[in-house]
Structure P
Amino acid sequence: MAEQQIRFDDGAAYERMMGAWSRLAGDVFIDWLMPRPGLRWIDIGCGTGAFSELLVERCAPAEVQGIDPSEAQLAFARTRPAARLAQFREGNAMALPFPEDRFDAAIMALVIFFVPDPAKGVAEMARVVGPGGTVATYAWDMLGGGFPGEPMRAEMRTMGLTLLNPPSPGASTIEALRELWTGAALETVETREITVTRTFADFDEFWAINLMAPNVGPTIAALAPGDVERLKAGVRARLPADGGGRITYAGRANAVKGRVPK
């Protein structure tokens, strides 16, 4: 039997669900990288192009190449203003379609836990970056409860529901990221946590947006109505609202950066 995979085949839905989170964490990540202008970037697992757009807006790049396995997400990315500079193509993180030393910086934004062989993915990042260039990633702390959808996932686990997980959730810990980067012979390796908050107008907005996750929505749709209401009540209890009914909570990502030896 073929192994099931989490697939994101609706670019607009993914953007509504994760785009805001990606930009919030991406801004902090770019501030941490402090890149100089005029670099050639590759954004691996670019998805809907949210981080590629940040690169175009904030980093004055000479070039941005976005790579992703989902043509549906790439189609959405090509509609962004960033597409005036960024180019988006289908590709595999473990076999990048570029020669050695092609870029000045390689980035994975919220992706490394989806790579079946993270070490191979990091090796590919290092391969396509020239000497002295930057290799970096940030990823939700899946095992430490940092994923933005964790309130819903935690309540689903409490109810005994099984969710499909990405293939490499352990790759997003600080320790694993440091080992991956040093194992790829990258230098001046540094790590940090990135914590960001997002506010939803009310619980209904939070619920609707999180149902867009391809490993959540179908599972909930298969439940009996009474179980759905029990799940909603449990999730609501984890997310107290303010006086105006708004819900604010945090997501936490781990980040790592290093340089290709000169």
Structure Q
Amino acid sequence: MAVATGVPVAAIVPGQGVMLESGEGIKAPIVVSNADPVATLRLLGQGAEPSWRHRVEALPITGCTLKLNAALSELPNFKARPGTREPHHLATINTPISKREWKSCYAAARAGKLPERVWTEIYLQTAYDPSVAPEGKHVMSVFSQYVPYAFAEGSWDDHREAAGKMGLASIARFCSNLPEAVIAMDVLGPPDIESRVGLTGGHIFQGECLPPYMWSNRLEPRTTMPGLFLCGACTHPGGSVIAINGRNAAMEILKGER
């Protein structure tokens, strides 16, 4: 048995395996794709079964996530629970916005504009493992939404600084030491996520998460093509770091051919 890692796949051939970009073929009766459905469709080419192709082509997959990666001189000091080395720094922290702000934030993003503020989800890795940053320094990563994939005027390079300031300000209103504690910050919009990670549209959930595209309407792990399975966030129950998508794919594979 051969194991190939770090080699780009050029094509999926259902029931036969994959072709690598090098031109080499790897035979495999089962192929499990963690790529988003549009990327998987592209790899299938003319080998895609028409009804499955139609479902994928009808799936909205335009991302709306703003990702911030920041280097900090100290952990955020939250006004509600002061301190820069507290148990709550070990948790996932969310900063809320009002119902009105959710609606206006979404509307602005769909109109190709930056919203006034965003909802954020904050992770402080150095609260767990100080070794990932220089001594006495910290890192913070932030997942937030909504922002445009494309702007009505200009590009992400034109709006990146403003987007970063807006995202940070959405957190700073709850803290006494931000933005002062920020040493440096990386600001990623949906196109940056798309190019860095390979997710079509920069959509981290591999497709829209509104009710028409959730639950039984999500793509199934078992596709309509022989030996091809999906294990990514495009399948039920959607995104998040829960591993259920992979388990569902594994259970389908273990059932064998139908």
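Values quoted throughout were computed directly from the atomic coordinates according to the rules given, and no laboratory measurement underlies them. Only a predicted model underlies this, so the values are computations on that prediction, with no experimental measurement involved. Cβ atoms are built from the backbone, for glycine too; each structure is taken alone.
Identify which of structures P, Q gives the largest calculated value of distance in nm of label points 7 Å out along Cα→Cβ at positions 52 and 148.
When distance in nm of label points 7 Å out along Cα→Cβ at positions 52 and 148 is calculated for P, Q, structure Q comes out on top.
Taking distance in nm of label points 7 Å out along Cα→Cβ at positions 36 and 228 for each of P, Q, which is largest? Structure P gives the largest value of distance in nm of label points 7 Å out along Cα→Cβ at positions 36 and 228 among P, Q.
When distance in nm of label points 7 Å out along Cα→Cβ at positions 108 and 124 is calculated for each of structures P, Q, structure Q gives the greatest result.
Out of P, Q, which structure matches 0.15 when FRET efficiency 1/(1 + (r/R0)^6) of positions 12 and 100 (r between Cβ atoms, R0 = 35 Å, to 0.05) is calculated? Could the numbers behind the result be given before it?
Values: P: 0.45; Q: 0.15.
Matching structure: Q.
If we compute distance in nm of label points 7 Å out along Cα→Cβ at positions 172 and 212 for structures P, Q, which one ends up with the highest value? Before the final figure, lay out the partial values.
On the way: P: 1.7; Q: 3.9.
The maximum falls on structure Q.
Taking 6.9 as the value of mean projected area of the Cα convex hull in nm², for residues 84-179 alone derived from one of the structures shown (P, Q), identify that structure. It was calculated from structure Q. Here P(r) over Cα pairs in 10 Å bins from 0, in percent, for residues 140-235 alone was derived from just one of the structures P, Q, and that gives 13, 34, 28, 18, 6, 1; the source is Q. Quick check on the output: -7500 is helix-only ellipticity at 222 nm (-39500 (n - 2.57) for each DSSP H run of 4 or more, over all residues; to 500), derived from one of P, Q. Which one produced it? Matching structure: Q. A value of 7, 25, 28, 23, 14, 3 for P(r) over Cα pairs in 10 Å bins from 0, in percent, calculated from one of P, Q, originates in structure Q.
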